[in-house]
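Structures are listed in the sections that come next.
Derivation of every value follows stated rules applied to the coordinates shown; laboratory data play no part. Just so you know, these numbers come straight off a predicted model, no measurement behind them. Cβ atoms are built from the backbone, for glycine too; each structure is taken alone.
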Structure 1
């Protein structure tokens, strides 16, 4: 059976009432803008948060090693700040090396893309971080410490924290930096995050917070993975007007029909400038290394991370598919080095490189 784009399983489920929607949001007079990921970075933020309760004994050691490997690789290109609980500090220091700056802050898990703030800038050049009220992907996992990460990072970065009543995660947002976003309905319009909130109200808040003029909505799929179908496993901008999208061809995968539908939507979509998108398809591998393969193994190349001078991407041991991914990323990012890493332990938990990072623009 071909590996599919399956993602994080539902772990440590909680049964709590969802928060209601209220009108509080950033002031309508403010004008904020979320830059493209490929714009220059001041730093990358990460979280050294794997624990045995969530990851299990078999994956704990390799996931820590692979997470540290991502951090060391990015640190060769730009500063990396890694949050780490006090009890894990010495281990993180040994694994990450002296080029990664460790900051002691309690965390529950490693998914900084979802727990950290989304950095935005206003017309006066002032920076802020949007706190999207992380609630454990719809209260599916214990998250009390991770719910404090966005506030900690904005304070540490010495920027304003923007509050909103929207509940979502950074992995559900993909922008081109020129006014267009791709967002999955299955995540943002889900009642486990924003009950009773319609698409129009959600769009208005996202446009105000992120400086958007056009949102391309993909259906995604809810309830099959812990994220309810984050955008960053389906489609990514590589530049304004250019999108690379995943295609799952496993006939047994729940994502097979979804990714085909997404491609149909993207190929017909226009961006904020009114121009049709150029859509490049990036298929997943035919096979993966067996040692850490799980039913939740996230065998897709879309979850790459763009940092200063490089694109950090996965490889899964399928020489042909790995090479195809490398070639396409080199074509789409001709001025950047493409670095492929073995992140099998993170993929085994249903995530990828992008999920573990959050950029702080310069």
Structure 2
């Protein structure tokens, strides 16, 4: 079953560095239009493993006999895992890391698509994962109606139940011996109590989860009365309302809430870029472009790395301490000759995560970072 990636998990992976030999990092996309059948998947996997074998051949001169054999067994283990243990259910992609000499074998089923990639290096290749962190989390979606009251959490691209405060409310025309006015007031009392229960359940969920966004769904007639019952914490987290019928299931509820969450994420990206632009304009706590950003990340000063979707370039890394920079030369800390790396983005990601920072991938609809090479940062100091 596919899961979501957390910053804590990603920092643990960023801390890994092979003491012997190298590690294999594989990413396999599972787009049904590209790999619709098991046979297609088998062919697709073999092609990616062949790419990894070619990369291993390129590095044979830098590896000992035992290290080469261990990496060959890593690739064999990956192939065996796909042949016997792999289940495609709910997956859009897979990230898989293996280093036999370090006792590492970690498959990560993903609920979001990734591009195919194969890397062999001392560190794990993590750049493709940063755009997925929290993408399926961080939101609460609740249906609020006169009878129904369901609270869900968005996890790994799916809604999972958190609370059910649905109630049985008598029909408006089943008053029996009651007068019409008295019976309708009785029904509204029951509905009002039900809505308070739902509001209280929503408040408990938001307080427990912490920094989350909230989308509410339901009929328009419920909205005005319910918003007055929300706690300040829930009201501050509220993204908006969507109209939905009482019988809507979780997948359709998520489909209805999706545009509001996308708009919120887009707005958040705009705010972060505006904050960076303001800091950079007054020479404040901001780094601009690859040279400044890689230096700041290596110094542990990056609070938030900002990366334009698709941005990357070659860079250089110290094989002794891992320090990264955009230009060739020697490490300013220990004098070691730098080695070229084909992905400066992964170097920036590793340094940022290792020092406790986070990464925000800026979507293609915002092009503010293009003039500075697609990378920038907000700094701690």
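Taking distance in nm of label points 7 Å out along Cα→Cβ at positions 262 and 318 for each of 1, 2, which is largest?
Result for distance in nm of label points 7 Å out along Cα→Cβ at positions 262 and 318 over 1, 2: largest is 2.
When relative contact order in percent (Cα under 8 Å, 6 or more apart) is compared over structures 1, 2, which one is greatest? Before the final figure, lay out each step's value.
Details: 1: 25; 2: 15.
Between 1, 2, the highest calculated value is found for 1.
Quick check on the output: 21.5 is mean count of other Cβ atoms within 10 Å over residues 118-125, derived from one of 1, 2. Which one produced it?
Derived from 2, not from the others.
Taking 16.5 as the value of mean count of other Cβ atoms within 10 Å over residues 238-245 derived from one of the structures shown (1, 2), identify that structure.
Working: 1: 19.2; 2: 16.5.
Checking each candidate, the match is 2.
Assuming 14.5 is mean count of other Cβ atoms within 10 Å over residues 206-213 as calculated from a single structure, say which of 1, 2 it is.
Only one of 1, 2 returns 14.5 for mean count of other Cβ atoms within 10 Å over residues 206-213, namely 2.
From 1, 2, which structure was volume of the Cα convex hull per residue in Å³ = 122 calculated on? All intermediate terms of the calculation are to be shown ahead of the outcome.
Details: 1: 122; 2: 163.
Attributed to the structure labelled 1.
Using Rg/Rh (Cα atoms, Kirkwood Rh), for residues 86-181 alone, single out the structure from 1, 2 with the greatest value.
2
Hey, helix-only ellipticity at 222 nm (-39500 (n - 2.57) for each DSSP H run of 4 or more, over all residues; to 500) derived from one of 1, 2 reads -13000; which structure?
2
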